Structure P
């Protein structure tokens, strides 16, 4: 039985048939909380689709700056002997001695950045990120084939069994500079899908992912750009639109940002030189 979907009884309404209402079943994406702990202390709770929790935790810790390299994270395991109802929804991350020494729980504020200079605003958000993240290495001109990008959305759809079954899951895919589809992850949360993808790359030793690109199935938010910046991804593309802060953050990071990606067209908001 799949952890990611469940079947629910429904009444299907059809105005063009008689009888108009018929009993049926619908396959629905599962959404449950996951708590991530360090030294037994909860540091984050996210609503996610169960499965690939080890990757999700690693991706979250990487993109939040808790770990920076593969040797910083020794293991992630599911907590046992939990109260009924919590089984499988709590994981413990084991940091190296060096990572534990620099870990400050007070700084772990998911997707919230402030600076005393101008409070909560776009400039402060980017400035706060820039304190911890340097701009990515310059991407060589023409590194990614512009024509190949148009093939990515169809290839992503073909690799989304959860979305095909439920219509309720986001997806993130990792591509090589040559256009090879390397990995795909799905989740009810856009951020979780990307965390799972980047966590898988982390465990595989592919981060920083300076030779890769990411495609997401929806819009491009600041948080997705921030995560790619932390993981060293030089190109982020999306099926949907970017926000203003996503564009400004991509520009500061040195990331090529592509929105409204289709087979026949795309909008390139930053880093057009990387496309050949």
Structure Q
């Protein structure tokens, strides 16, 4: 049985449900046990007539460092097996969040990497700390992203640079690129997010549901959902490259050393302090 404290829930204001990823000692690495509890909590909030807005945040020093490379565990809901299963599963989770009735707000501070960035993108609004760090370093050694949102969210040129380098960007750049709505000083982030949630909660929930849906419908009409689904096949191909196979063998020998090897040439992420980055 999974630890029930992996996701904390509270109601900081009328009609607002706040969910907190609660593995601070693991930088909120996304195990499937955590993901299962998160989807259950999101769906419970979506069914609750007393909830109009959902906030998603991370406990401790960051939003989420990404998927738990030390052991993700069994999938929390069924996705057809075969090549590309994991990426299809991630994308289906994103679509579940997009298709919920209630608006979901991501409150992002600290690291927001790989799967953590995919979780933030699955939310309807994203507010970040100015000093947050968002990136997808796995493209350096493992595979293309599970959820290939980048071109849709930040545009072709920025997406190309991010995919070819695996570099991270801060909260101010996240706003400039269109990844986030607004950036705030870290100490002000929680209050500003809660104020926005309360503002949204003033709108009739049935109308808010339609207003949320209309934005997604326009993106779908432009091909966003089909494009992201198609990207799961490219993700699957990535695992068959010699570079990915070599790196995964190293990863099985030790996660920390493999990550250090990945990033040391770039002088960033966990090697940044050593390199003066």
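No value in this document is a laboratory result; all are computed from the given coordinates. In this text, all values refer to a predicted model and were calculated from it rather than measured experimentally. Cβ atoms are built from the backbone, for glycine too; each structure is taken alone.
Observations on the model:
- When mean projected area of the Cα convex hull in nm², for residues 172-251 alone is computed for each of P, Q, the one that comes out at 4.6 is P.
- Top of P, Q by mean projected area of the Cα convex hull in nm², largest first: P
- Structures P, Q, by distance in nm of label points 7 Å out along Cα→Cβ at positions 12 and 44: label with the highest value: P
- For 0.65 (FRET efficiency 1/(1 + (r/R0)^6) of positions 140 and 220 (r between Cβ atoms, R0 = 25 Å, to 0.05), calculated) the corresponding structure among P, Q: P
- helix-only ellipticity at 222 nm (-39500 (n - 2.57) for each DSSP H run of 4 or more, over all residues; to 500) derived as -14500 - corresponding label from P, Q: Q
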